[in-house]
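These are the structures, in structure tokens.
What follows draws every value from the coordinates through simple rules; no lab data is involved. Everything quoted here is computed from the prediction, not taken from an experiment. Cβ atoms are built from the backbone, for glycine too; each structure is taken alone.
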Structure 1
Amino acid sequence: MKTVLITGAAQGIGLATARRFAAQGWFVGLYDINSDGVAALLNSAEFPNACGCACDVTSRDSIAAALGHFAGHTGGRLDLLVNNAGVLSSGKFEEIDPRGHDLIIEVNIKGLTNMAQLAFPLLRQTPGACLVNLCSASSIHGIPLLAVYSASKFYVNGLTEALHIEWAPYGIRVTSVKPPVINTAMGHQLHPQLTEKMGVDMQPDHVAEAIQMAAEGTRMGHVLGTSAKLWSILDKFLPEAGRRRLVRYLTSH
């Protein structure tokens, strides 16, 4: 039985991904800071082959405990790690509570990094293992009113590119998915100025499907959504002034 460990699994993209793999007969590891949410899922009929517990990705000790817990249920097998846990603060950079900036760095950057590093031994010993990092279309260009979150996803993209090469000799595939705004609780935290033109149309199930496609494919990064794909292409070929004008258009009233 193939195995998948998902962080941030109690809601949103993480939960949609967990449901997708559970329905296909995978053994699913549900890990989230929301221990009550994890417990409720484990007690449901949706997850007959699963384990999980609380995991705070801001703590290396908590991550290590979660990985040990998962390995104890799978015999040390980890076919797929979905590094999904993330947080967001939206608004004017200078007006956001510094604790909001700090939390983005702690979760989106340090948490993702520590999870990948501590999971490496399990991935290395599992033939054909894969790591999928949740990135974002906001890694295409820095986004006003989303500055630190956007910057954190540039980091995720860079780490993914590096590990895609560095871990290849171990037989570990590393890739990412880059969704636009998703119809989740986190997606609805965005400043209204950002969603006016970008919309909140993509559903978590669409991202879960893309995660599976990314895990089964060969590409390093996957931009989701027609508009985001077009933006990604234009960003590669427009001059710097044109790139800035396009982002101003996308994020203005």
Structure 2
Amino acid sequence: MSPLSCIIIDDEPIARNILLEYIQRDNRLSLSGNYAMVADALREFSIKKPKLIFLDIKMPGIDGFEMLRSMPQHPYVIFTTAYREYAVEGFNLNAVDYLLKPFSFERFLQAVNKVHVLYTADATEAIPASTNTDESDKHIFVKSDGKFIRINIDGIYYIEALKEYVRIFTADGSWIVYQTMQNLEDKLPKELFFRIHRSYIVGLRHIKSIEGNMVSVNKIELPISRNAKEEFMSKVAKDNFF
């Protein structure tokens, strides 16, 4: 597997130099950009196309949080900051890890290990493995509890977000997978699944009923967000799942 391309965005020269040294010591990483300002990084973002950002939070001009909120989708992010109080908000923006300055090389490696697990899973584990035109035979492989599990796509009832993990509920049981909700959503066939809430994706064929802002799937009631309700009901009506 090719090295993970990454960039540094931090207004502190010393912090950038430390990260540069750490990145050079890890052959899983390849530095493609080193920036003191978010604006400079954004100008080259479409060219560099990094898979990982080491991102400071408090910076002049656009800060780290503002950068991520402005992006419909963003790469893996590891926050590097001296401010402990922003950790919750950082994880709410789907950061993989949150490094408090000053951090050791060992702590840096822990964060990169998390990213590498996600990157490996995205590249190899959650890709449909069958080219059979029979939809019932399409499946994904996921890594859960140290094992590779084959899951038939048609058998997925729903998926629940658990911060940087997801739990996949099927007829055979549930599996906790170290992967972001967005990454998994991008790989599932959109004609069979719908994200009804930031925390839930449902298998459309397994919906038993819809009442108000709730969906019944496998005897479980799941909420439909206000923002998703109109598109969801339109899709259900159009595709005639009932």
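The table that follows gives values for the structure above.
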{"item": "Among 1, 2, structure where Rg and Dmax of the Cα atoms in Å, for residues 21-76 alone as derived comes to 11.2, 31", "result": "1"}
{"item": "For 1.12 (Cα Rg over 2.2 N^0.38 Å, calculated) the corresponding structure among 1, 2", "result": "2"}
{"item": "Per distance in nm of label points 7 Å out along Cα→Cβ at positions 69 and 117, the highest-valued of structures 1, 2", "result": "2"}
{"item": "Relative contact order in percent (Cα under 8 Å, 6 or more apart) from the coordinates reads 10; which among 1, 2", "result": "2"}
{"item": "Value 31, 22, 22, calculated as Cα extents along the principal axes in Å, for residues 45-108 alone, assigned to which of 1, 2", "result": "2"}
{"item": "Identity of the structure behind -14500 (criterion: helix-only ellipticity at 222 nm (-39500 (n - 2.57) for each DSSP H run of 4 or more, over all residues; to 500), calculated), options 1, 2", "result": "1"}
